[in-house]
1. Given a computed value of 4.4 for distance in nm of label points 7 Å out along Cα→Cβ at positions 60 and 108, which structure among P, Q does it belong to?
2. Which one of P, Q has percent of Cα pairs over 25 Å apart, as calculated from the coordinates, equal to 28?
3. Of the structures labelled P, Q, which one yields 1.19 when Rg/Rh (Cα atoms, Kirkwood Rh), for residues 52-139 alone is computed from its coordinates?
4. Given -18000 as the derived value for helix-only ellipticity at 222 nm (-39500 (n - 2.57) for each DSSP H run of 4 or more, over all residues; to 500), which of the supplied structures P, Q does it correspond to?
5. One of P, Q was used to calculate distance in nm of label points 7 Å out along Cα→Cβ at positions 68 and 116, giving 2.7; which?
6. Match the computed value 15.6 of mean count of other Cβ atoms within 10 Å over residues 12-19 to one of the structures P, Q, and report its label.
7. Starting from the value 1.14: which structure in P, Q was Rg/Rh (Cα atoms, Kirkwood Rh), for residues 76-123 alone calculated from?
Structure P
Amino acid sequence: MSKRILPLDSADFEQVKEIIIKEWGSDYVIVHGDIIHPAELPGYKVMQDEKLVGLVTCMIKGQECEIVTLNSFQKGEGVGDALMKKVESYALSHQCSTCMLVTTNDNLNALGFYQRRGFYISEVRPGAVDEARKVKMSIPKIAENGIPIRDEITLVKQIG
């Protein structure tokens, strides 16, 4: 049961869109107040046999690679790590000096995951999710862990 990391291509669009809807509540996300459609972005998938076990989408802005979505469907098996390494390699190939991402204050697992991989908190935007909720009303007010979802937290990692 070997895992392969493959770039996303146009044939993956519908499957990626379905996953984004399932995992993020609609086919778009709101980051920095911008509406982003992850299924339209470059990214990578992890396949185990014929099964999708991980997915990452990202975008290049100047010398920065922003990770827009990251999903691992096999927790604790290195899928997230493998995708992070692939994104960093992708970013370096596009002359990026940093990788960054935005998560929310309630996402404790993500905050730990990224910080253990060299990311640091560079900005907290209090109330940003409350503003995003005005556009995307499906964003819950309270996370499954009971924490109110209110703030965006930007994490950055120097890579080059």
Structure Q
Amino acid sequence: MATTVDARAIAGTLYESLLETALEQLRAAAPKLAGVTAADAAQRIDAALPKNALPQVRNFLLGLAREGLLDRVADVTEVFATYLAGPPTAKLEAAVTSAVELSDAQRKRITTDLQRRYGAEMTVRFDVDPSLIGGLIIRVGDQVLDNSLRTRLSAIQRSMLNS
């Protein structure tokens, strides 16, 4: 048992070290990559990174360059830093919008499902929007699950217009 605990502690230290190294390398490279185009990205990325850079960091930056997102490195790096800071201390909030008022049983089931998926430390707010016609829109943080009838009908209409 002690061996497993030691291995976990050592593995955790390695994990944190790799993430911190990646963050440092991204932070150092970000200002050097402003205005870089996809055409000269590989050379500029190599020049911006230290010689011993993690290959994953280089590959990540090359992927951003291919997608035309290299100008977002600084923003992505700062969001990445929040992951290293640990779990957020604020409670996660969910908003559930339905076309009609939900019963207590429906609210409880939705709340239980959301807490199971996102963690027990969350609050769930229920709203009613008759324009949805049916179904639900669930927002948790920056994620949105729109399963409303209004959205489905709009998608069908767009599909028909494009045909």
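A short reminder: the numbers here are calculations on the coordinates, not readings from a lab. Only a predicted model underlies this, so the values are computations on that prediction, with no experimental measurement involved. Cβ atoms are built from the backbone, for glycine too; each structure is taken alone.
1. Working: P: 3.8; Q: 4.4.
Only structure Q yields this read-out.
2. On the way: P: 28; Q: 59.
That value comes from structure P.
3. Values: P: 0.98; Q: 1.19.
Here the read-out was taken from Q.
4. Details: P: -8500; Q: -18000.
Source structure for this number: Q.
5. On the way: P: 2.7; Q: 4.2.
The read-out comes from structure P.
6. Working: P: 15.6; Q: 10.9.
Attributed to the structure labelled P.
7. Values: P: 0.98; Q: 1.14.
Matching structure: Q.
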